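Next up: some structures, all given as structure tokens.
We did not get these values from a lab; they are worked out from the coordinates using the rules stated. Being a predicted model, the structure only gives us computed values, none of them experimental. Cβ atoms are built from the backbone, for glycine too; each structure is taken alone.
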Structure P
Amino acid sequence: MKLGWKKKLFVVTGILLSTVLIIYVVLILTMDKPPIAEFDSCQVILGKAKRVNADVYSPEYYKIAEKKYQAALIEWKIQNEKVFFARDFSKAKELILTAILKAQEANSSSGANKNSLKMKYLNEVELLKRKLDNYHDVFIHLPLKVSVRKNYEFGKLSLEQGLNAFGKGDIMLATKRLNEGKMRIGVADKDVNALLKEYFNDFSKWQNQFAATIRQSAQNNSYAFIVDKIKHKGYLYSNGKLSKEYDVEFGRNWIGDKHYAGDKATPEGMYRIIKKKGDSGYHKALLINYPNEADYATFNNRKRQGLISKNSHIGGLIEIHGNGGKGDDWTAGCVALTDRDIDELYSRVSVGTPITIVGSMMSLSELLN
């Protein structure tokens, strides 16, 4: 009797163990598995993206890819800490697939973004170069504060450093240097604009004056000489057409009209040569009829308004003379050319030749752009 029950117990135990084993095998076979292949694939794609600097040129995609990859790793760890049959890697799979997608986007868009940054950089370099050209061609003559000149020079140096970085393929450093230069030149431009804005209120008057002078040259088949203060140029017209241009220098306080004797300012207006001096203290000289009637009227009006002292005098003896080429504005209010240039100009003009001095022959917007 006892053996029969033992046999039955053994059979039941065997059945139970077999059932448990079958259940265990089924659980093993059906349990959720971690996305190992996907993780390996994501690592490879992220590596490729890193090598093409996607973290720099496509940071929005690259950062998401890295964030999703790290989140997938954390989720994998959380599931591994559970009992094997309770593990669920579906969230980890979703995260790693998103990471792969974003890594692929980062990889593919990096090259396009880099090219786009290159084009944007080169376009902005051209704009900055124009501003620097304006400074060196025009604004360098302005009586600017030291800080303004330093800002322009800093901008020039930043541009050179940026171009050097660009040549080495470092677009981000090149762009950084470009932006530093743009900021400093922008500050300098504001100071220049403030200086010139009020001065150019007289542009319409200047425009009428130099246009009338050119017409007079054309109508009389004669010479006329126009001085452009901003450009620091003197333009010789013959029969209404530009014949020659010269570099010129002025008095130290050349921005604005001449107010009184001794102010170191060069007058503005329409004049004519009244005397040619072949033997002058400044090589050769062409004396103009400053002050004329318009100058006297303006001078007396300024006195009445209290803009200048009642004891001031209008001055005179304004010439176009030699001894120039110093690279600075140094005269007492005259217009200076090199000796070679005054020799040439002297030989062409005569007493009565129109001499017009204006602030600029170009509008402020034309100069700034």
Structure Q
Amino acid sequence: MKRKGEFHSAHAAAGDAVAAGPAGATMKAGERCYQRVIDAHVHWYPQEFVDLMIKKGPANGAVMSEDARGPVVVSVPDCTQKSSMRRTMTHLDDIIRDMDNRKVDAYALSMTNPLVYWAPAGFGLELAAAHNDACVEAHRKYPDRFYGCIVLPMQDVKLAARELERMAKHPCMRAVFIAEHILGKNLHEKEFWPIYERAEGLGLPLFLTNLYPSGAERMKDFFMINVLGNPQEAGYAAVSLVYGGVLDAFPKLEVYLPHAGGTFPWLVGRMDLAIEVSPELKHMKKPASEYLRRFHYDLITHHPRIMRDLIDLVGVDRIVTGTDFPQGMSVKQPVDFVESIPGLTHREREMILCDNPARLLGI
């Protein structure tokens, strides 16, 4: 009998060999049998946010347009990329259809660029609230399928703290969602610490996202702004949180680092050495490598062997299904990708697809 939230997909051809499954069961080769598959890194544009951008965005500095897919944010102050608010990222019936096609049972919804930091603080709060309230409504309609991440107007920390308190009262809001820099400021800046302190106190993980990578003028060719820029932003954020003392100050704060940690896991040896040789890092009491397991990492490597290496480095319990869907560089089929990672047991695959994101999100 199928458990609530469990997904089964049998796609083996007749006559395939029978293999051992979970709990001693048997299943045909190629059959998938997992508990509730949860994607912790999925983006949408709630209709309420879209409507606000159309109605008030131009008066607040946004340049708007539209194409066949829906409204487009051509630019906002300090942006380097357009934002296509396509209808398939807005309507819940389209989103659910994609979930089913992707063999995913639940999403933690968050928003991508332009986010809200570019706006005057009051309008930024209005935009953030529109997103957050829409997440609550999506959960109300589909409580087994949607949870929300709290978007905050981090350009005004007092307003951000107020919105965090308002939304933390809703059990379906399961993470605090901020970019890997705030208008060019790194995350270790003390002005942001009240948000970290409150998130830790509320037991809400900090979910990070890339936003307008630095050095865009050097990455204008060959799609480098995405291929290189976004993972580099994850590296900047991790180093800022480690070297800047945030993880020491808030030892119970869980942090989700997208793009499989970006540059951070692979440069951690250099970071360890830097602590030994640089006077700027004399405040560090332990090597950077001891912070590897302070982060959770998603699947966005697009390379099974590299994913295996990351698992070996940080532990399978620190890997969560997160895909950046439906962006162009997202992991389209997370179940297939996890199954392609060499050397994993069924139990380890289930941890990545089901247990780890559920534990991180507290659902």
> From which structure (P, Q) was helix-only ellipticity at 222 nm (-39500 (n - 2.57) for each DSSP H run of 4 or more, over all residues; to 500) calculated, if the value obtained is -20000?
Replying inline: P
> If you work out mean count of other Cβ atoms within 10 Å over residues 110-117 for P, Q, which one comes out largest?
Replying inline: Q
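Compare mean count of other Cβ atoms within 10 Å over residues 78-85 across structures P, Q and report the one with the greatest value.
Greatest value across P, Q: structure Q.
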>> Computing FRET efficiency 1/(1 + (r/R0)^6) of positions 46 and 334 (r between Cβ atoms, R0 = 35 Å, to 0.05) for each of P, Q, which one ends up highest?
In response: Q
>> Quick check on the output: 41.1, 154 is Rg and Dmax of the Cα atoms in Å, derived from one of P, Q. Which one produced it?
In response: P
> If FRET efficiency 1/(1 + (r/R0)^6) of positions 38 and 134 (r between Cβ atoms, R0 = 30 Å, to 0.05) is computed to be 0.95, which of P, Q is the source?
Replying inline: Q
>> To test your reading of the models, identify which of P, Q gives 19.4 for mean count of other Cβ atoms within 10 Å over residues 54-61 when calculated.
In response: P
>> Quick check on the output: 2.4 is distance in nm of label points 7 Å out along Cα→Cβ at positions 286 and 302, derived from one of P, Q. Which one produced it?
In response: P
